[in-house]
Structure 1
Amino acid sequence: MIPAFCINRPVATILLAIGVILAGLAGYRLLPVAALPKMDFPTINVSATLSGASPETMATSVSTPLIKQFETIPGISEISATNSLGNDSIVIQFDLSRDIDAAAADVQAAISRATRQLPSNMTTSPSYRKSNPADAPVLLLAVNSDEMPRSDVDSIAENIISPLLSTLNGVAQVSIYGSQTYAVRIGVDPAKLQARGLGVDTLTTAISNANNQIPVGSLSNAQQQITIDADTQRTNADSFKTLVIANNNGAPVHLSDVANVTDSVDNLDAGSWFDGKQAIILAVQRQPDANTVEVVDSILKKLPALKQQLPPSIKINVMNDTSKSIRESISDVQFTLFLTIGLVVLVIYLFTGHLTATLIPGLAVPLSLIATFGGMYVLGYSFDNISLLGLTLSVGLVVDDAIV
C-alpha cells in the first residue's frame, strides 16, 4: 500500500520526504547531548556531617536514628551505612518497581522525623540525592592560590564562583568538594587546666555562652518597642583569646591562658588536591534535558570574565571536561555515517553502472538517518554513548536494505 501510494503520488512523496528531513534536522538541533542516558534507579544516598565526631559517634548518634526512621518506608530492599570522621553516608536501595520520586519524598519525611533525635550541635541537616549515572559532573574546576589562606579560597569558591556558575543556562547545581570552611581551632592544654582547677566542661560552656547571639532585652513605650542586641559573637582567633572562661581567686582566666587558639579550617583531615597542590574542587552538574557540550562551552566562555573579578592570585583550572569525549564520539559517528554512505554509493555504481540505481540507496540512507533524529527527540532520547553506538550498528542494516 505504501509503495503504491508513493509511486502514484510523486509530488506528495517528495513533500513528505522534505517534511521528514526538516523534522529530523530540527530534532538533531534540539536533542540533548550527554555522556550517558537519563536513568532513574531506585537508590537514594543520604549524607550527614558532624564536625569532629568519631566514626563510633556518627554510627550511634546519627546513623542509628536515621536508619530507624528509614526502616518504616515500604519497598526498601537494602540499607547500608558508612561512617568516617565527621561524615555519615547511608545508601537506601528500593525495589525496582518503586517510584523513585515517591521514595525520595518518603526519605525526606523520614529525615524530618529523625531531626529531633540527632545531636543538637549538627550545623546542617542531613541531605539526600537520587542516584543517576547521568548526574555525574560534566565539568570539574580546581580553584587554588599560592598566597591566600585556604579558608579565603573556600569562601571565594562558595560565595562568588559557585553562585555565578549556578545561574548559567543548563546548570543544575555546583557542588563543592574539599571544602576548607573557616573555623577557630582551640587546642586545650590539660596541664594548664588542672593547674587552675578547671575542667573541659567549664571551657566548653564558656565558649558556647560567649558565642550565642540572643537579644539582651528591649525598650518600649506607648508608641514603639525596640530590641537591644549586643554584638558579642567572636569571629576570629584573636577575639577568642581574650575570652574570660573563669575567675581564679579574683583573677580572670583567659582562654589563651589554657589553650592554643588559632585561625584554621573546619576539618584538617579532608581536602582535595590538583597538580600536587591543595585546591577547592567545583563539580558542575547539568540539568536533565540540557546539552552537555553547550553547558560546558558557556562555562568556559564565562571563566575569563570571572577571573577578572577575583584576586590575581586565584587560579581556576579545568580538572575534567566530559564534553571532550562526547565531541569525539559524535565526530567518530559522523565520520562513520558519511564514509558508509559514500562507500554504498560507490560500490553500487561500480557494480551496476547505472546512475538511477545508485541514486536510490544514496538518498535512502541519509533520509533514514535524518528521520531517526526526529524520532529520537519525540521519544525522549539523547545523544549519548549508548544511542551513538545504536546508530553506528543500525547503519549496517540501513545499508543492506538500501542495496536490496
Structure 2
Amino acid sequence: MRGIFMKETLWTKNFTLIMLGTVISAIGGVGLSLALSVTVYDNTQSTWLTGLYSALTIIPSILLPVLISPIVDRYSRKNIIVTLDLVLGFVFLLFAWLTKTGYFNFYFYVLMGLIMNINGVIYGLAYDSLFPNLIPKGMFQKGYAIGNLIYPLTNVVVLPVATVIFHHFGVAFMFMLEGILLIVASTFERRIEIVETTNDKIVFDVKSHFEDIRDGFRYLKHERAIWNVYLFFVIMMFADGIHILIYPFFEKSAILSVVGYSMLLSFQSAGYMFGGFLHYYVKIPTHLRFAISVFVYFTFAFLDALFFFMPFVIMLLTKFVLGFIGMNSANIRVTSINNKIEDHMRGRLNAVFQTMVSCSILLGKLVAGWLGELFPYSTVAILYGMIIVVGIFVYILKNTQVVRVLYNQEV
C-alpha cells in the first residue's frame, strides 16, 4: 500500500548527489574556461594561435574516447568520476602555484590544456554513461533538463563575478578556486549508492578492447537515424568554430570589451537556463519534436551567419534566443538517442560521437582562426552558416523518415 501513495520524484538521493557535485565543479569551471581563452589571446594577439591552442588541446578528445570507452563500460563509472575530480583538483592547485607570478608560455598553456582535456574526456564518458542510471524511470526528459541546466545557470550567475575576479586576481587564482571546488565535489559524488556490473581486475586485453570499439561502429551501421544525426552534428560543431572569433572581435572593437563578452556568454547561458526550465515543466508534444529540431537548426545557421553585423544589444538578444532553442533541441536529441540505445553500448557510442565531434571542432576552430587572419570575421561567419544549411539538407531532411521516428519518441 505504501508504494501506491508514494509520489515519484526526480530528486532521489543519487540524483541529488550527482547534481550537487556537478554544480560545485561547474562554479569554478566556467570562470576558468573564460580566463584561459582570454589569457591566450591577450598574450598572443593572434586568432590563428588562439585557434591552434584550442585545436591542440582537443586532440585527446579525438584519440582517447574509442580507446577508453570499453574500460568505462566495464568498470565502476562512479569510481572513475570521483577519482578524476579528486586528481584534477590537486592538479589545478599545482597549476595555480606555477602561474602565480603571471608566467605565460604558449607551449606550457597547451600542455595544461592537454592535461585538462585528457581528464575531461575520461570523466565525460563515465559521467554520460552513469547519469542515465541515476534518473528515476520515466523521468528522462526532466532529468536531462535539469542536468543540462547546470552549466547555463552557473554561467549566468557566476560568469560576471568570475570576470571581475579574473581581472583583479589573475588566472592563478581561478586555478586555485576550481581545484578546491573539484575536491569538494568529489566528496559528494563518493556518497552515490549504485550497484554497477564490473570486473574484479583490470586486465587490458587488446583484442577484446578493439572488438568492443568495433561493436560501437557496427551498432551505428545498423542505426541509420542515429548515424545521420551524428554526421549532422559533425557539420554543426565544425561551424561552431566561428565562436573562436567573437572575443578577438570584441577586443579589437572601440566600443566593446571583455565585460561585454562575458555578458554575451551570460545571455546565451540564460537562454539555455530558461530552455531547461521549459523542458522541466512542459513536455514537448511527441509529434512535434522533429519539426522543432529542424527549425532550431535553420535558426542557428541564419543567426550565426549574421552575428557580426549586429549591434551589441541585438547580439545579446540573439545569444539568448540561440541558447533557449539550442537547449530544447539538445534535450530532444540526447533523450531520443539515449532512450533508444542499450545501457551496455552507451559508453562506446558516446565515445564514437565524442571522437567525431572533437575532430570536427578541431578543424572548425583551426579553419576559423586561419580565415580570421585573412578575411573579415563577418565573411567567415556567413560561410560557416552556409555549411550548417548544407548539413541540414544532406543529413536531416534527406533522411526525414528515419530521423523523425528517432526524434518523435515517447521518452
*One of 1, 2 was used to calculate FRET efficiency 1/(1 + (r/R0)^6) of positions 72 and 248 (r between Cβ atoms, R0 = 30 Å, to 0.05), giving 0.25; which?*
2
_With Rg and Dmax of the Cα atoms in Å, for residues 48-263 alone derived as 19.8, 61, matching label from 1, 2_ = 2
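With helix-only ellipticity at 222 nm (-39500 (n - 2.57) for each DSSP H run of 4 or more, over all residues; to 500) coming out at -26500, pick the structure among 1, 2 it was computed from.
Working: 1: -14000; 2: -26500.
Answer for the origin of the read-out: 2.
Give the label, chosen from 1, 2, of the structure having the highest value of relative contact order in percent (Cα under 8 Å, 6 or more apart).
Numbers: 1: 25; 2: 31.
Between 1, 2, the highest calculated value is found for 2.
Given a value of 4.7 for distance in nm of label points 7 Å out along Cα→Cβ at positions 96 and 288, point me to the structure among 1, 2 it was derived from. Working shown, then result.
Numbers: 1: 2.1; 2: 4.7.
Structure of origin is 2.
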_When P(r) over Cα pairs in 10 Å bins from 0, in percent, for residues 16-143 alone is computed for each of 1, 2, which one produces 11, 33, 25, 15, 8, 5, 2?_
1
_Origin of the derived value -0.56, -0.69, -1.15 (log10 I(q)/I(0) by the Debye sum over Cα atoms at q = 0.07, 0.08, 0.12 Å⁻¹; candidates 1, 2)_ = 1
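Each reported figure results from applying straightforward, stated rules to the coordinates on display, with no laboratory input. Note that this is a predicted model, so its numbers are computed, not measured. Cβ atoms are built from the backbone, for glycine too; each structure is taken alone.
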